[in-house]
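Since every read-out is calculated from the coordinates, none of them should be taken as a lab result. No experiment lies behind these values; they were computed from the predicted model shown. Cβ atoms are built from the backbone, for glycine too; each structure is taken alone.
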Structure I
Amino acid sequence: MISRADAAQAAQGHLRCAAADLGLAEYDDAFVVWREVPRDGRMPAVTGQPTVVVDRETGELTPWGSLPADVIARQYTAHRAARDRFPPDVRSVLETAGWWPARDRTAAVTAWLETPQVATALAGIDLSGPARTVLAEFGGLRLPQRGVVPPGGAAESPDGGFASRFFPIPDRVGADGLRSFTARTGIAAAPVGDHEDGPADLVIDGDGRVFLLHWAGDHLVANTVDEAVVWMVRGGPLQPLE
């Protein structure tokens, strides 16, 4: 475990300042350390408030944005928890698309759902529970399908396969296919996005299962949204819904 003194020493070397110029806050997972802005009239060496996070367990030092220490601590906790959530190739695609741990697009999703066109199209469909959670985290992302990337190798689909998109999607909203799916199967679900092949609808049920509604048939993508995201990036066969 890293001590407070160890964290300050490591940060001091990175931030290039005297120990007296450091601010430090201690949290369960890490120390947040920043260079204090001079308050004696001196011109600061840099703009903003240079900040680093020092992991309490490993001592790993990570530069961070100039945010309140409590906010940084929450972000870092989410960052640590997400390290093993997705395979490296999938996480790379997610981050390129604009995802990050603890991403929260609740405000944008709520505003989208309240627009007249969307409210009318989705009338009577329950978008609480798993659907709202998925849209809050992944809303607005477009994930290209790259195929499986072997270690040290190139993607199987370097030009991209069929991309998937999460709502809000400005140019498309509708639920006729979803309503037909529920009528056929008895599975109550909510729309979360689409897939370019078809195009097809991506929907999620109350248990978190993700389905692909294609003109050629309905398929179970995965039992969880994280597994579904892996398929969106890597592709592969799907299980027909019987």
Structure II
Amino acid sequence: MIYKAYLSSIGLLTVIPITAFGLGTWQYYRLQWKSRLIQEFEKRMSNQPLILTKDANFSDLLSFEYQKVLLTGKFKHDQEMLVGPRLFDGKNGYHVITPIEIADGCKCLINRGWIPSYMADQSKRTEGLPTEEVTIQGLIRLPPKSNLFTPKNEPESKKYYFIDIEQMSKLAQSKNIYVVQLIEDDFIMAPFLATKGKPIGTQAEIQIRNKHLEYMFTWYSLFIATSFMLYRLFKQPISPSIARRVDQIKRFS
């Protein structure tokens, strides 16, 4: 039993550093990929905004995530969709998704920003519902996907729990494009403006998690620690009881 336990310890300490090294290396390559992706997004954000018109090639725009765009048109507030609940500064609320008509029959989905939950009723936020033609600046984005715990959207009840571009663009009869409106006012004043019904837009920044460096160091640290333990295990003298057991096995084999 002692000998089997000894062999099991060696086997386990052999598998762990190999696995940890492999996972650390995988995180290294993930880090390189994520860093290049962020650099590409930063480059796009530094470019001049594209002016979206009805003649734009909307099918290609989805591949230009984080590209700044300018749109001029009228919001279709009667087709507004509130997605939530969503937290902002510890408060519950909704993201306001509203189509904007940039030409006759040509509409795009706009995430205008966040409003507090008590402003869900449009009659309470008339100041945040412009009826005139507006020009907005935004970022082309791909919204996060739903997970297993996200309820399904219920368009018939006007309940939306996540942003489904295909579903929402079909409902709004808009182009299959999603733009996140950039904040127009001082961000410090945004919470005050939200109390008057004006959505809080997003800031021009890359919103991507990049913790691969931390994960890489964690796995490589585990690799080093378990490799040292394995080295010590091989270097330490075998106890007399295990030595006798090994000798018996050799004699009967």
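Key figures for this structure:
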| read-out | value |
| --- | --- |
| With Kirkwood radius over Cα pairs in Å, for residues 34-129 alone derived as 17.3, matching label from I, II | I |
| Comparison of I, II by relative contact order in percent (Cα under 8 Å, 6 or more apart) - largest value held by | II |
| Computed 51 for percent of Cα pairs over 26 Å apart - originating structure among I, II | I |
| Mean count of other Cβ atoms within 10 Å over residues 50-57 derived as 20.0 - corresponding label from I, II | I |
| Given 3.4 for distance in nm of label points 7 Å out along Cα→Cβ at positions 26 and 114, calculated: source structure among I, II | II |
| Which entry (I, II) yields the derived value 4.3 for distance in nm of label points 7 Å out along Cα→Cβ at positions 74 and 210 | II |
| Which of I, II yields -9500 [helix-only ellipticity at 222 nm (-39500 (n - 2.57) for each DSSP H run of 4 or more, over all residues; to 500), calculated] | I |
